[in-house]
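What follows is a set of structures for review.
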Structure I
Amino acid sequence: MKLMFICPTWEDVHRRKMKARAFRFPPVNLTLLAAMTPEEWEVSIVDENVDDIDFEADVDLVGITTMTATAPRAYAIADRFRARGVKVVMGGMHASAMPQEALQHADAVVVGEAEGCWHKVLEDFKRREMRGIYRSERFPDLAGLPIPRRDLLRKKAYLTTNTIQTARGCPFGCSFCAVSYFFGRKYRMRPVKEVIAEIEAMGSKFVGFLDDNIAGDRRYAKELFQALASEGIMWAGQASTTIARDRELLKLAQKSGCKGLFVGFESISEDSLGEVGKRFNRVEEYREVIKRFHDHGIVVEGAFIFGFDHDDLGVFERTLEFAKKSGLDLAQFGILTPLPGTPLRARLEREGRIISNDWSKYNIGHAVFRPKNMTPEQLEEGTQWAWLQFYSSPSILARLFKLVGRMPSLLLPLLVINAGYHKMVYDAYGRKGWDRWDRRASGSE
C-alpha cells in the first residue's frame with residue numbers, strides 16, 4: 001500500500017520557489033508520522049513549498065496537514081485526489097479547530113495530535129472503514145517517539161532538515177495563540193536522553209529546535225542544556241523573554257551552543273500585552289533582555305504584532321524605532337490574526353469585527369478584522385512599511401556593521417538571512433512599494 005503525505009503551500013505555487021532557502025523548514029510532523037507508519041506502507045512526503053504534487057501518482061491514501069492559511073489549498077488538493085477515488089485523511093491545527101469544515105473535503109479528520117490514533121486510522125483504512133473524526137483519548141506521552149523519517153525529504157531544498165522538537169504545550173494561553181488549545185496548557189517533555197540520541201543520529205553540527213518555548217520548563221531546559229554542552233553543536237530556537245531573567249539558564253544556553261533565539265516581544269505597549277494575556281513580557285525589560293542575549297553570544301530575532309485595540313497609527317513608527325535602536329539583529333512584523341479556536345477569534349466574533357473568512361488571508365499579512373483605531377487598509381500598509389524600513393539596504397548594513405565588533409563569526413549567516421528577508425519583501429511589494437514607503441517615511445507624501 002502506498003501513502004503520500006502532503007504539506008500544502010500558502011503561497012502562489014509559481015512564486016513559492018523564489019522564496020529564499022533560508023526560510024524553508026521541513027514539515028517535521030509528517031516525518032514523525034511517516035516513522036510511526038507500519039513498514040507494510042510505502043511512504044512519501046511532498047512539501048508543496050519546494051516540490052510539485054503529482055496528482056496522478058499511484059497512491060492508496062493521502063494524508064494532508066494544514067494550518068489555517070493553507071486550508072483552501074489543502075481542500076483543493078484533497079478534492080482532486082478524491083475525484084480520482086483516492087481516500088484522504090486531513091489533520092493539523094486548522095482541521096482540528098474546524099473538523100466539520102475539513103470533513104467536507106476529506107474522508108477522515110484527525111483532531112489534535114495524531115500519535116494516539118494514527119494506527120487506528122490506518123487499520124480502519126485497511127478494513128475500508130476509515131471515516132469521520134479521529135482523536136486521541138489524551139495528550140500523547142512524548143517518551144519513546146521514533147526517529148522522524150528525514151530520509152523522505154529533499155534535503156537540498158531546505159536551510160536544514162536537522163530540526164527537532166523536545167516539548168509540546170504551553171501554560172500561558174495568550175488569546176491570539178493556537179498552541180495551547182492544540183497541544184494543551186501543560187508542558188509535556190521528551191526524555192533528554194532520547195533528544196540527545198536523535199541529535200547524535202543526525203550527525204550535524206547545527207540543530208534547529210522547533211519548541212514554541214525552549215526554556216518554558218526551566219528545570220527541564222537546564223537538564224537539556226547541560227546535556228547539549230557535551231555534543232559540540234550550535235543551535236537556534238524560540239524562547240520567551242523570561243529566559244533572560246535566569247542568568248544561570250542563560251549561561252547554560254550559551255555553553256550548550258545556542259547561537260540564535262526567536263523571541264515574541266509582540267508589542268512595546270503594556271496595555272496591548274495585557275489585552276492578549278501576555279503580561280509576563282515586561283516592556284521596560286526589553287532592552288536589557290536583548291543586551292543579555294548579546295552578552296552571551298546569542299543573536300535575537302524579535303517578533304512584533306500590530307492591530308491590538310490599543311494600537312494607533314503611531315504604533316508602526318514607535319515599534320520600528322525600538323527594533324532599530326534596541327539592537328535587534330532580525331525582526332518580523334505581523335498582523336494580529338483571529339485564528340479559529342482561539343479566544344481572540346471568539347471575542348472578535350462576538351463584537352462583529354470579523355470582516356473576512358477567506359482562510360488564505362489568515363497568514364499574519366492581511367487584516368481580516370476591523371481594528372479599533374485605524375482602518376484595515378492602514379493596518380496592512382503600516383505593517384508593510386515596517387518590513388520595508390527594517391530590511392532596507394541602509395538598515396541592514398547598519399546592523400551588520402554593529403555585528404562586526406560583537407559577534408564577527410555570525411556575520412555571514414546574518415548577511416544571508418537579512419538578504420533573504422530583503423528579497424522576500426522586495427518580491428512581495430516590488431520596487432514601487434519600496435519607493436512609495438520610503439517617500440512616506442521621509443515625510444514627502
Structure II
Amino acid sequence: MRLTFIHPAIGHRANESYLRSWQMEPLPIATLQGLTPEHIDTRFYDDRMETIPFDEPTDAVAISVETYTAKRAYQIASEFRKRGVPVVMGGFHVTLVPEEAARYADAIMTGEAEAIWHELLDDLQHQTLKPHYQGQQTDLSQVRVDRKLFKNKRYLPIGLVETGRGCRFPCEFCAIQTFYQRQYRRRDPDQVLAELTEQKKDKKLFFFVDDNFAGNISESRIWLPELAKLNIRWITQMSINAAHDESFLKQLALSGCKGVLIGFESLNEDNLKLMRKGFNTMKGGFSNALANLKKYGISVYGTFVFGYDHDTQDSFQQAVTFAQRQGMYIAAFNHMTPFPGTPLYKRLQQENRLRYENWWLDDNYRYNELPFYPKGLTPEQVTQGCIEARQTFYSWRSIAQRSWNNRHDFFMWRNYFPINALHHNEIRARNGYPLGDESWQGQLLEVK
C-alpha cells in the first residue's frame with residue numbers, strides 16, 4: 001500500500017512564493033511516519049514549498065489540519081477525492097470541529113494518533129475504513145519520530161523536538177486546553193535525548209515545541225542535567241511563572257537554553273483576568289520575570305495580542321515600547337484569534353460578536369483581519385494597530401537599538417540580525433494573506 005502524507009499551506013497568492021518564516025519542519029508528519037510500519041510505502045508533499053502531484057498513483061492520503069490551514073486542506077482533499085483516492089484527516093482542527101472535517105474526508109481521526117493509527121492503517125489496507133477514529137491519550141512512550149520524509153526539503157535550519165504535550169492553565173483563548181483537557185504529559189527523557197543525539201550533527205539549534213515546557217517544573221528539572229551533557233543550543237515556549245524560579249532558570253541556561261517564547265498577551269490587568277491569565281502578574285509581574293531571564297542570559301520572544309475588551313488605541317504602542325525597553329530578541333503583535341472549541345469562541349458567539357460564522361472558511365476573510373467585533377475599537381483599528389506595532393518594533397532603528405541587549409551570546413547575537421530582518425521584510429507580505437489557494441478553481445467535494 002502506498003500512503004501519501006500532505007502538509008497544507010495556509011494559502012497561496014498567485015505568482016508569490018510562500019512566506020519563508022512559515023516553513024519549519026512539520027513535526028506531526030514525522031510522528032505519523034514513525035508510527036507507520038515499514039512495509040507501507042510512504043510519500044510526502046509539503047504544500048508550502050512544492051507542487052502536489054494529484055495524479056501520482058497512491059492508495060490513500062493523510063492530511064494534518066490546523067484551523068488556519070483548514071480551507072486549503074479541504075481544497076487538497078477535494079482534488080484527491082474526485083480522483084477516487086480516499087482521504088484521512090486529523091490534527092487540532094479536526095478534533096475541535098469533527099463534524100465540519102467529516103464533510104470533506106472519508107475518515108477523520110480525532111485526539112492523538114498513537115493509540116489508533118495502526119488500526120486505521122489496517123482498515124485502509126483491508127478497505128474497511130471507518131468514518132471516525134477516536135484516539136486516546138497515552139503515556140507518550142509510543143511516540144516515534146522519523147524524519148526521513150524531510151530529506152532534500154529546504155526547511156528553516158532549526159530542529160523541532162517535542163518533549164511534552166499539553167498545558168494545565170485555563171487561558172480563555174487557547175485551543176491547547178481543549179485538545180489536551182488541561183493535562184500535561186512529558187515524554188520519556190531517554191527517548192528525547194536519543195532523538196536529539198541523532199539530530200545534533202545536522203542541527204545547530206533546536207526548538208522544543210512543547211505547548212508549555214514548564215508544564216511541570218519538577219519533572220522538567222530531572223532531565224536537564226542529562227540534557228546539558230549533549231552540549232546543544234535550544235529554545236522553547238513556557239509560561240511566565242517559571243521565570244520567577246531562579247534555580248530552574250539556572251538549570252535551563254546550563255542545559256543550553258538560549259531563548260524562550262512567553263505569552264505576555266497584554267499589559268492591562270483587566271484583560272489578563274478576562275483571559276484567565278491573571279497568573280502573568282504574579283510575584284512582581286513582567287519586569288521581575290524579565291530581569292531573571294536576563295540574569296541567566298536567556299533571550300525572550302514576547303507575544304502580545306490585541307482586541308480584548310479593555311484595549312484602546314494606546315495599547316499597541318504601549319506594548320511596543322515595553323518590548324523595546326526590555327530589549328526583546330523578537331516579538332509578535334497579533335490580533336486575538338477565536339479558535340473554534342475554545343471558551344473565547346463560545347463567549348463571542350453567545351455575545352453575537354463574531355463577524356463570520358466560520359472565519360477560517362469564509363472567502364471574505366484574510367490573514368491579519370479581526371474575525372470578531374471588539375468592544376472598544378473597530379476591527380480595522382485592531383488590524384492597523386498590529387501592523388504599525390510590527391513596523392515600529394522591526395524598524396531598522398529598533399533592530400539596531402535592541403541588538404545591544406542581545407549581545408550576551410555570540411551565537412544568538414549573530415543570528416539576531418537575519419531573524420529580525422526576516423520579520424521586517426515580511427510585515428506587508430503577511431497582511432491580507434488568503435486562506436486557501438486563491439487561484440484554485442475547483443469546488444469543495446463533500447462526502448455523500
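Please treat every number below as a calculation from the coordinates, not as lab data. Every value quoted in this text rests on a predicted model; they were computed, and no experiment measured them. Cβ atoms are built from the backbone, for glycine too; each structure is taken alone.
Structural remarks
- Identity of the structure behind 1.7 (criterion: distance in nm of label points 7 Å out along Cα→Cβ at positions 233 and 257, calculated), options I, II: II
- Label whose coordinates, when helix-only ellipticity at 222 nm (-39500 (n - 2.57) for each DSSP H run of 4 or more, over all residues; to 500) is calculated, return -10000 (choices I, II): II
- Among I, II, structure where distance in nm of label points 7 Å out along Cα→Cβ at positions 49 and 81 as derived comes to 1.9: I
- For distance in nm of label points 7 Å out along Cα→Cβ at positions 1 and 393 computed as 5.7, the structure of I, II it came from: I
- Structures I, II, by FRET efficiency 1/(1 + (r/R0)^6) of positions 177 and 321 (r between Cβ atoms, R0 = 25 Å, to 0.05): label with the highest value: I
- Which entry (I, II) yields the derived value 16 for relative contact order in percent (Cα under 8 Å, 6 or more apart): II
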